[in-house]
Structure P
Amino acid sequence: MNLPKISTPKYSLTIPSNGKSIEFRPFLVKEEKLLLLAQESKKTSEITKAINDVIESCTFGNINFNDLTNFDVEYIFLKLRAKSVGEVAEVSVKCKHCEASNEIEINLDEIEVNKKEPLPDKVMLTDKIGIIPRYISAASLGVDVGDDVNDMFSFYIRSVIESIFDENEVYPISKTSKEDLDEFINSLNREQMGKIEEIIECAPKLEKEIQFKCVKCKKDNTYVLSGAESFF
C-alpha cells in the first residue's frame, strides 16, 4: 500500500554574492536529524558537511556549495531555518549599561546581508606588487585550522587572496605552496597587512540593528547583531 505523500512548499531567494535567484524548500525531519547529529559531534568539518548537504538538498541540487562565499552560506541557511523552524528566533543580548541579559525576538525574514563596500579589483601593496582579492569561500568553513591564533590568522589572510601579481606575472594562489604564501605574508609590513585585513573587515555580513529597553535598568539600547551565530 502506498502512503500519501505530503507536498512541500517552495520559496525563492537571491544569492547575495552573485544575484542569482534560486528556489528552495524547508528542510525536513531527515535533514533536521542530520544537523542535530553534526551539532552533537562538535566537529567543524562534520557541521560544515551537514550544512553543505542540507543546502544542496533543499535547493534541489541547483547550487554547488563550493561556488558559494561564507556569507552566502550563512544567508541561505538563515532563510532555510526561517521557513523550516519559524521566522521568529529569540536571542539573548546584554544591556550595554548594566550587562543584564535581555531576551529579544528577531524576525529572521528581516535579516539581510550588509554589503559595506564592493570588493576591489586589486589591492596594491607596493608600487609594483599587489593582490587580487576574493571573499572567503564556503569551502574554507570546513577547514580545521586548530586553536593556534597565528595559524588562524594566516589561514584567513590566505583565504582572501585570489592571486598575487607584480609587473611581470600573475601568481595564482591555487598554484602556490602554503610555505611560499606564508613566507610572502610574513614579509609584509604593518601597513601592507592592514590593507589585506580591511578586506576581511569590510566583507558582507548578516546584520540587523535592534533597539530595546533593558528589563533590569530600563535604559534604552541600540545594538547591531552581526554574523549568523548572532541569530541562533
Structure Q
Amino acid sequence: MCSNHEQIVFYHKEKTLFLCSNKTVYIPKLNILVLTDLHLGKTSHLRKNAIPIPSFSKNKDLETLQTILSCKKKYKVIFLGDIFHSEINAEWYAFKKILKLNSHHVYHLVEGNHDVLHRYEYKSANIYVHKNYLAIEDFLFSHEPIKDLNHQFLNICGHIHPGCLLIDKAKNTIKLSCFYYQDNCLILPAFGILTGLKILPKPKNGKVFPIFRNKIYELNFEKIH
C-alpha cells in the first residue's frame, strides 16, 4: 500500500497492520483497507453557509481516494463512518463514480453520526452498511471508540479526528494529524482535509503516530520532557 517511508508497522497479536501516511490502515492477512471520516460534501456545506473555502479543497480528497483505490489488487474496504457530511450534492455522485470505477473492491460502511443519507443511496453504491460495528476475527471496526472493550479485540475506529501538538525548543508549535493508540483502541486520523483536529493528551502506555509531509513517525515519549 505504501512505500517504506510512508508506513509504520503495528502489531496486534500475530497480525501485522500497516499505518500509512495517506491516513489508511492496511491489514494484509485479511486483505482489509480501512479509512474514516471523509466528510465529503463539507466544502459545499460550508460555502452554502457563507463560509469561504478554497475551490481546490473540494476535489482533493476524491483525487486521493481514487489514487488509493485504483490499485489492481482486490481489497475489503471499510469506511468507519462519516463518508458524507450533510445534504446530498455533486460530491456524493463523484464518490459513487469512483467506487464504480473501482468495483473490484468490496465496500463496507460502519455508520457514523453524519451518515444520514437514505439507505438506498448506499445500496446504489454497492456499499454494505453496518449499524454499530463490524467484527472480523479479533478486530472490531466502529465509528466511535467502543466502551468496555473486551481486550481480546483491537478496536479500530474514527470519529475523534485525533491530532497532536508538537513544540520545539524555540517554542514553535505545529498541529499534526495522527494515529492514536491506547487500551487496545486504535483511532485513525480523519481522511478529509477539512475535518479539523482534536488535540489528544499523551496516552498512558500508548502510542502516537503523527503524519508530516506525507511521512509517518512514531513519537518517542522517553525523549520528550
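Just so it is clear, none of the values below were taken in a lab; they were calculated from the coordinates. This is a predicted model, so every value here is computed, not measured. Cβ atoms are built from the backbone, for glycine too; each structure is taken alone.
Observations
- Source structure (of P, Q) for mean count of other Cβ atoms within 10 Å over residues 107-114, computed value 15.2: P
- Among P, Q, structure where Cα extents along the principal axes in Å as derived comes to 66, 60, 33: P
- Identity of the structure behind 12.4 (criterion: mean count of other Cβ atoms within 10 Å over residues 67-74, calculated), options P, Q: Q
- At a computed 3.7 (mean projected area of the Cα convex hull in nm², for residues 123-162 alone), which of P, Q: Q
- Set P, Q, criterion distance in nm of label points 7 Å out along Cα→Cβ at positions 11 and 187: the highest-scoring structure is P.
- Highest-scoring label, criterion being FRET efficiency 1/(1 + (r/R0)^6) of positions 27 and 211 (r between Cβ atoms, R0 = 30 Å, to 0.05), among P, Q: Q
- Source structure (of P, Q) for helix-only ellipticity at 222 nm (-39500 (n - 2.57) for each DSSP H run of 4 or more, over all residues; to 500), computed value -5000: Q
- Structure from which 14.0 was derived, mean count of other Cβ atoms within 10 Å over residues 19-26, options P, Q: P
- Taking distance in nm of label points 7 Å out along Cα→Cβ at positions 171 and 203 as the measure, the highest value among P, Q is held by Q.
- Comparison of P, Q - label where mean count of other Cβ atoms within 10 Å over residues 155-162 is highest: Q
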